[in-house]
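Scrolling down, you'll hit the structures one after another.
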Structure I
Amino acid sequence: MSDKNPPEILKVSEVRDEYEYVHKQTCDKCGRIGTYEVEMQILTKKLGFPCDELKCKCKNCDAEKMFVFDITILFERYRKQFSNLSDE
């Protein structure tokens with residue numbers, strides 16, 4: 001990755017929010033808006049929180065960038081949904 005600083009961790013409540021955010025960003029290298037495409041999505045933990053890391057590449061200049069999203073809210077929602085399942 002070409003990032004020199006660790007990426008900011010952004011909170012989201014839906015996976016689609018991650019992709020919408022990425023597609024609205026300006027490329028750090030060429031300055032074009034909306035040119036990042038997600039190449040890989042990785043589920044990981046950062047600072048003890050579940051996170052999605054999205055490895056992206058600019059369609060215009062091939063610059064790479066990593067976006068990190070805190071998905072704790074999603075994990076909590078799914079944990080509650082699955083805890084309501086019964087063995088009927």
Structure II
Amino acid sequence: MPGPYEPFIETSIAQYCDAHVEPYGVEIDHIGVNGLIDCLILPAGFAVEIIYLDRSFGEEVNIHRFEKMVDNKVITPSDAPVIRILYRP
């Protein structure tokens with residue numbers, strides 16, 4: 001059975017990581033961010049907020065929050081520590 005990321009990549013997961021995750025100076029993409037969050041951060045009990053500075057008009061930034069979910073229910077405690085990642089394309 002394929003893993004949750006395999007339908008979105010054209011190589012094996014190991015080859016994808018060798019080319020897109022492990023090299024220095026390579027910008028992380030959506031699949032890499034989700035893998036990092038799902039495998040390392042959420043199991044440790046943290047929530048993640050990606051603050052996206054896309055230079056759009058306005059004074060508010062876009063924040064994408066990731067929390068651990070089971071059966072479409074958030075199980076990350078509301079007082080869980082949050083790791084905030086700043087992203088600017």
Structure III
Amino acid sequence: MKKLILLGFLFVGTLSACTLSQRIEVTGQPIGSKTGVAKTGFLVGNDASLKAAAANGNISTIGAWERTTKFFIVTWTVTKVYGN
């Protein structure tokens with residue numbers, strides 16, 4: 001019976017997911033019209049840094065950034081940078 005309960009908790013734990021999202025204004029610069037995205041996760045890119053996102057969007061002045069992390073067996077992180 002204890003093994004069955006433990007298996008139940010493990011099963012529910014693997015099906016649960018968590019999402020963390022944060023949006024932070026970095027500077028007093030305007031948000032801008034350009035958006036850059038960098039991703040990391042299972043079989044996706046390996047660099048979700050602000051620098052990589054800015055390079056992907058050809059952004060030299062960062063106005064704001066947003067990072068979302070999802071946990072479900074593996075972890076995915078998406079970083080979005082807004083600026084000019």
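Tell me which structure, out of I, II, III, gives 1.23 once Cα Rg over 2.2 N^0.38 Å is calculated.
Matching structure: II.
Using the calculated result 25 for relative contact order in percent (Cα under 8 Å, 6 or more apart), pick out the matching structure from I, II, III.
The value was obtained from structure II.
Readers should treat all values here as calculations from the given coordinates under stated rules, not as data from a laboratory. For clarity, every value in this text was computed on a predicted model and none was experimentally measured.
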